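A.B. asks: Pasting the structures here.
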Structure 1
Amino acid sequence: MENKKLSFPAAFWTCSASEIFERLAYYLGRSLILIFVTTAVAEGGLGLSDDMGANMQSNLTAFSYLGSLLGGMIVDSWIGAKYTTPVGMIIAGAGYFVGSISKGPMGVYVMISLVTVGLALFKNGPILGRIITDKEHMDPAFSMRYTLVNVGAFIGTFAVGILYKDVFAKNGVLGFAPCFQLAALSMVLGALWYFFVCWKQLGDIGSQPFKKGKTAEEKEFDKKSLTKEGDVRPLSIIEKKRLGAIVLAACISVIFWIFWYLAYLPAYYYWADNADWVIFGYTIPSTWLDAANSMYCIILGPVMAKIWLVLAARPKGDMSLFKKTGIGIGLLGVCYGAYALLDIVKDRTGHVSVLWIVLGITLSMTLGEMFFSPLGHSFISKYSPSRYLGLMMSVWGLSNFAAAKLYGPVYSWLFGEKTQFGFRTACYIIIAIAVVAALILFVFDKKLSSLVEEK
């Protein structure tokens, strides 16, 4: 890739495109589960509480990230990610099919278990981190990848809102089962794409465990430290610091993801009764909020990629991941400020259009996401020792697990039926935490950044 021009190897595009299938299925299932679980049995749902729906969705999100730790160890030490990825897609597809025939909570938990195993083996991210080898180009590359990821997320969340309540609904029974079957089909098609298209482009990339594919920097460390070929070199001091920086960044990201996941639930529950969801005579499905987020990611991906490329070309280089994370958390604080403002407007006028949530709050959420989420895998690809590449990607995912497990209880504490806070007070609490977290990241940026750069 020439400086300031966005062009990447064919393998980057085909492998990134495989995530369209995976994310279509994942976000279709993730969006649908909130509605499926809480819809009355007579209408095709399970008839359970809002809290149960939030917790089931958080389990689907959380365990899909927790399982990736095992998958990370597998691709680092035993089997190439090129082989585990399509197999994982087939297993996850079986999980979504189980969801389509679920008649109670047990079926949903079986679906969650199979999806967890499947996504544990889906290791496309580390492969992309070895397709792109220039560190200055990794942030733009992973931002572009995020656009393709969100093509699938947009199709899944936009289509499901129409499919379950309009296309597949019959005689008052909503079409949840065919939607879960569509998710299963998407995973099978994605596996076929990987087998017949991605493999040809990848060549040897991902065919061996990551510990066997060393970067140029690691080969230099080997020359300085090894006296005998075949010996296992201990990690250098800078490599140990980089592992620590990745773990620290993952811990910081827990705060980001709690606030991000949590921002959706008031829209699904509080604003379901307190906003006008009719636009141009059509009652829009709540899943379209997820679709709006994905649409904004698609639009912003190339824009942010260009911004990172230009910033990297400056004499002082790009902003650090820690500063970008601070900006992302700050933008999430803006979302909750907008929620509080809308609540004030609701009390004074008695009317709030859902368009304000779609056009304002969801856009702010997405912009905060683009300052952070695509760059985590880029950060790890730049600095993780190869022998721990898959595992470190999974440690990053572990922060999503922690956040996903926590945002359900946090929602109950701040916004749920038994909360001690009013809606606005809960928003103000989150704003205060977001501001403090962002300030800490900016104040300590130089010390944090020094962990990864060898002087």
Structure 2
Amino acid sequence: MSTATTSARRPADAVLRISEEAALAAAVVDDETDPITAETDPADEPMLINMGPQHPSTHGVLRIAMELQGETVLRSKPIIGYLHTGMEKTAEDLTYLQGPTNVTRMDYASPLFNELVFCLAVEDLLGAEIPPRATWIRMLMCELNRMSSHLLFLATNGMDLGAVGMMLYGWKEREEILRFFESVTGLRMNHNYIRPGGVAADLPDGWQADVEHILAVLPDRLEQFDTLMTGQPIWRDRTQGVGVITADEAIAMSATGPLLRSSGEAWDLRRTMPYLAYDEVEFDVVVGAYGDTFDRYAIRLNEIRESMRIVSQCLDKMPKGPYRTEDRKVTPPPRARIDESMEALIHHFKIFTEGFRVPPGETYVAVESPRGELGCYLVSDGGPKPQRVHIRAPSFVNLQSLPHLMYGGLIADAIAVISSVDPIMGEVDR
């Protein structure tokens, strides 16, 4: 397996900065001898506070209940539910063709991945064969979405730790990709572009030039971000040795994505369980060496570069042909035919009002989203609507690592830890 490590970005003489409290958290000690709670002034009682949900770093929808000894975090508990939308239950009242409109709003920073995993699950039950062009279009769009999601992370991660300039720069470069999405799907977010059987529309004229422009602009920008952040002493002090997690701990908590890979575990579904055409492209799985907040930042920075490699190969290998399946039970007729044929009009009407039926059965399909394993469990009873839809949201699963990552650290480090996990609350409170 080809992997790249973030440790190459560190100075050769770098020493991992682990606070005394974080080091103690990694060892199993008795409460009576734990220096975190021992030798304190009796008048200095532990204090319970709430960080969020109104705190800017928790995006207004995540609450962390903390027990503090001075500025040291003794215990913490994520409290969710402030953005609850019931999307999974809603999905059971929508046809399979309407499903992507619903799930795309879960992880609103990477909506195309939500659409993709739902459609792959539907197609698995249908036994549908997807045209090669539709497969490569999906892969192109998802890798661009991975880039835009990681750029958003760099922007907000910088802002959370006081690097306000990074917020402006990351947001600016993300706009280049969202502008391309708008030209293809008509929307900047929540696209409803990937649909069962393929995609909603073919790529527009001039799409190659637009993608090449993105690939030409980003390398210099990423080098600037690298210079601005990676070697900056204050940035390193705020991130190195903060929120450390080992591979065994991450696996025990079912962590995936950059959170798992920061511990050195090269687990990426695009490589370990290939889907779409990922087994036909070359890219490296970026892993960390220390499992800290710095590694999680560096992994995402370097994953943008790897996604650019994949997008470049999509440009070269994009096949011609249909962009959606020719199965008329699943695919509506071409819009031009509606004005010419009564049969086409009836077909179009029935597809969009009644939907199509999916054979009875159940399936689970997973893809590698920017935050980890995004899975869709789908149950069909043979009707035009799913009987059960459940999404395995990586943000929801990764959140349970917060108490471990924060234990023994300073309250100021809690901001860095939350940001490095990069949770999107839309898929947590789905």
Structure 3
Amino acid sequence: MKTAALHNLGCKTNAYETESMAEMLKADGYTIVPFSDRADVYVINTCSVTAVADQKSRQMISRARRMNRDAVVIAAGCYVQTGKEKLLEDKIADIIIGNNKKNDLIKQLHNFIENRSMIADVEDVNAGQMEFEDLTMHMSDDHSRAFLKIQDGCNQFCSYCIIPYARGRVRCRDKQSILDEVSRLARDGYQEIVLTGIHITSYQTKEGNLVDLVEDMAKIPGITRIRLGSLEPSAVTEEFAKRLSKVDALCPHFHMSLQSGSDTVLQRMNRHYTTEEFKKSCELLKEYFSDPALTTDIICGFPGETEEEFLQTLDFVEAVGFYEIHVFPYSVRQGTRAERMPDQITKKVKQERCQKLRTRAQELKQEYLTRHAGDVREILLEDQQMVEDQLCWMGYTKEYIRCYVPVSEVENHYSGDAVTGYLGQENEDGIYRLQLI
């Protein structure tokens, strides 16, 4: 029996690509085993968004080599793209596959097994316009929700980010290819589709834009939920919000990546909006959707960030009223403009600011959840977990509120993969229960 183990680092786009590569290996006769097991082939889909991500990628490649010296170790993805020379020098991977070359996985695996010579399948993603690499996925580890990559690359060039250099320029998947895959996933029982990409706001083909795609996806029988990945404020126009509000399947959960609530910091980051424009986009979503869940990312301690600028961020997140905030300390990324900026913030100050923002974020989340306690909501059942010594189903509402329902109760209310009930109050462990009706 041939075995393969895969490990994913990084974003949801990477996760989609990792599952697609797992399908390729299965089709080639491999049995997929946990990454902690001894396997014949190891695939590490790497990340390069921060220096820490680079380090973790190298560690996982080295770990695979230690687990089985005779295995074929394959490194793919963003760190391969940005750290190719280092990987060639270290020789810890047998095969390195860059972005836009993952469809070559099986071909290069066969080449290595035949010749036993290191393979580097990496091309310059910034050398001219590239075509979208049309990876597909028929099955997902999650039995009710499937991620779907619709776009790759980024043209934004934020001053702290290496991703445009690792992923190349924007390119989009053919609309019919997307709809065909959604139809296959629906036939296999998947009800929720999460649209992913590096910059999905830029999705545009000759057949239409992101809103056109969502409207057509919603017509496919069996698809009850469509969830969007990260959005840029500039995309949220009145037409955008109005049209999407008429799509019943669209989840009222919008991830608007802010990064800072200070206009001067946003300028240094080369973000292409002001706080006023960002807030207007959020207000449009609130106008067309009933108390939508707005989530965001914020970087604390960007070079030159003053105490006043940080306080502006604290005030701004409260003014918007986010449901969830993912807080990150600024991490110096080699090869970016921010690396060369003066006034780098100390680790201690970054940690202090992160803690203050996380405390405020938790308060805002609690305010949002309290407003919805007692509301009737539907959750899709995803997996079973032990909660307070009781076996429960876990699932999410359309707003992405995680809830638990005792398995014994679900048996009497089960309908497909969804159950409906009242959102309960949070218990001491932060657990929310859906009280079935």
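A.B. asks: Out of 1, 2, 3, which structure matches -11000 when helix-only ellipticity at 222 nm (-39500 (n - 2.57) for each DSSP H run of 4 or more, over all residues; to 500) is calculated? Can you show the working numbers first?
C.D. replies: Numbers: 1: -23500; 2: -13000; 3: -11000.
This figure was derived from 3.
A.B. asks: Taking 0.05 as the value of FRET efficiency 1/(1 + (r/R0)^6) of positions 201 and 249 (r between Cβ atoms, R0 = 25 Å, to 0.05) derived from one of the structures shown (1, 2, 3), identify that structure.
C.D. replies: This figure was derived from 2.
Every read-out reported here was derived from the displayed coordinates using simple, explicitly stated rules and does not represent laboratory data. Treat the numbers as computed from the prediction; the structure is a model and nothing was measured. Cβ atoms are built from the backbone, for glycine too; each structure is taken alone.
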